[in-house]
Structure P
Amino acid sequence: MNSFPGSESEFCKDLFNQSKTSLYELADSLEIRSISQNFFTEIVVPLTSFFNSLENRSKPYFICFTGGQGSGKTTLSEFVQLVLKEGCKKRSIGFSIDDIYKTPEEREYLAKSIHPLCKVRGVPGTHDIELGLNTLDSLVEANNSSLTSIPSFSKPLDRHLPKDSWPIYEGKPDFIFFDAWCGGAKPVSTENWKPPMNTLEKEEDPEGIWSKWSNDELAGDYQSLFNRFDLLLMIKVPSMEHVYESRWLQEQTLAKTLNDPELKKKIMNKQEVFRFVMHYERLTRYILEEMPSFADIVLERDKGFNFSFHKTP
């Protein structure tokens, strides 16, 4: 694929200068206080420049940002979309796999009919893939006056917001960004299925009924959605332990942005967060091992939350 323009290119310098104020305003609104200018000039702007350089076409580009919980994929997507808008005058829209969860009632049914752990949102099998595909199709087939409702899910409430309050996108975008912790993942081979790998699996799924069900779900309709990606960007973190810590930081940040006392009560403590992440550990470990070999773009993120483009040997 094309090489990325360096931050020293005149176009990238112009992009940054045009977007600088808005980038820092967005960072502030997201409660990101210590972001470095290098993150914008070395990562966000070159990425945006690359997407902008893709061949013009009538069909929007569908780009997935994937990475473990708390890796920064949603935030990176927002920054890139901002620069595309302000610096490149390109239209974009983004939504998350978190916005297409199945309802609590649907997950309750799965919990009763398959396994109690199916009630917990997040793993393959707990998303409404049809809703994702329908949203994508509406955006791809849109004309200048089309209106597309973008699904919106409240994590603290554990349900979708009322449909009449969903964001409305008018027209056809140039880019559709989709962030998903398991975006582009392929099912794990069952030939050498590993035994329970954490406390949660040992205590609640020792026979692997739930984890194998989720793996089978990943092999189904999820692949129909993932196969439509034009580009897959992976944020590769150093280890599974980093995922645990990043997700805890994400929960703390969420707590700062909530004003409703009832919603604040739903914020998890560190022990609860770690238990929650155990639901995703099996697939996350597999993604960390396998995805760098087939993702189109790999960004490495170190323990200090510094990003760099992965360099292949």
Structure Q
Amino acid sequence: MSDSLVVIGREPRPRLPEWARRGRTHFDSLNRLKSGLRQLNLHTVCESARCPNIHECFHRSAATFMILGNWCTRGCGFCSVPKANPARHDMGLDPAEPANVARMAGAMRLRYVVITSVNRDDLEDGGSDHFAQTVREVRRALPEARVEVLTPDFCGDLDAVARVLDAAPHVFNHNMETVPRLYRRVRPQADYRQSLRVLEFARGVADGRKADGEKADGKNRSPAPLPTKTTPLLTKSGFMVGLGETEAEVHALLRDLRATGTDVATIGQYLQPTRRNLPVAAFIEPRQFEAYRDYGLALGFKVVFSGPLVRSSYMADEVSEEARRALC
């Protein structure tokens, strides 16, 4: 058998190249932080999505809180977060979750807090009020900390997006995940243009424009409230490569993102988290990640964080600070 293949069942899978591997050495830090999270009934996307950087990040006391529970109502092909049908599972929100996130962030002495969530299409507001409550609790407990939110698309409900923005996060992140041609396979319950509208709307609110628009149902929507107590809001988005996209498609995605006014782009290698998820179509060489970074910077992004092990929230504090320096 070739050294480049690992056989699982009947299908061979390519071995990870060295540059796509991450050592797992910080078990004490990992277990200690996990214990604290479980005591407060909290979840992290680091664990649920099987992030390859979890040992490094937990060792430096960094984590991305995942709110609205640990069950997602969507079935994205790339993601290992547990899926559930609301009709068959108890998916009630934990009213203590916002305060517990703030409590855990304080115990970790975080200066930069990243909050994301599962998709909750079963909730009328998509969970946006709960999201906003969590941001406010964190800002109240840690007034000197910066807060980044990584939100779902809320089914295109811009009022829900505005609700989160009104809690005054410092960075608004919504991931595109992949190029439009692959959405049906990778992100079947999402819409490429809808995600672009979410980012464009966030940029408009950040720029002080009470932008008129339409809800996903086509009805007129009321003007969105402006965020409060915030310095210039950064907008951010990330996507994966190695799912079968072409270089031209990646360039087009970067152009579309930049056209929304997005400040920061993150690009990472897709790694199949479980056998149930989509296979890796290709391992992208580090030099291609560098080329994507250079292309994005030429388009006007403040930062393009591009590399095999880059994830949307990885080193988010440093990426945010670099982007803010670029704004000055």
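Bear in mind that the values in this text are calculations on the coordinates, not laboratory data. As the structure is a prediction and not an experimental result, all values here were calculated from the model. Cβ atoms are built from the backbone, for glycine too; each structure is taken alone.
A few remarks follow.
- Identity of the structure behind -12500 (criterion: helix-only ellipticity at 222 nm (-39500 (n - 2.57) for each DSSP H run of 4 or more, over all residues; to 500), calculated), options P, Q: P
- Taking relative contact order in percent (Cα under 8 Å, 6 or more apart) as the criterion, the top structure among P, Q is P, with the largest value.
- Given 3.9 for distance in nm of label points 7 Å out along Cα→Cβ at positions 53 and 101, calculated: source structure among P, Q: P
- Among P, Q, which structure scores highest (criterion: distance in nm of label points 7 Å out along Cα→Cβ at positions 189 and 253): P
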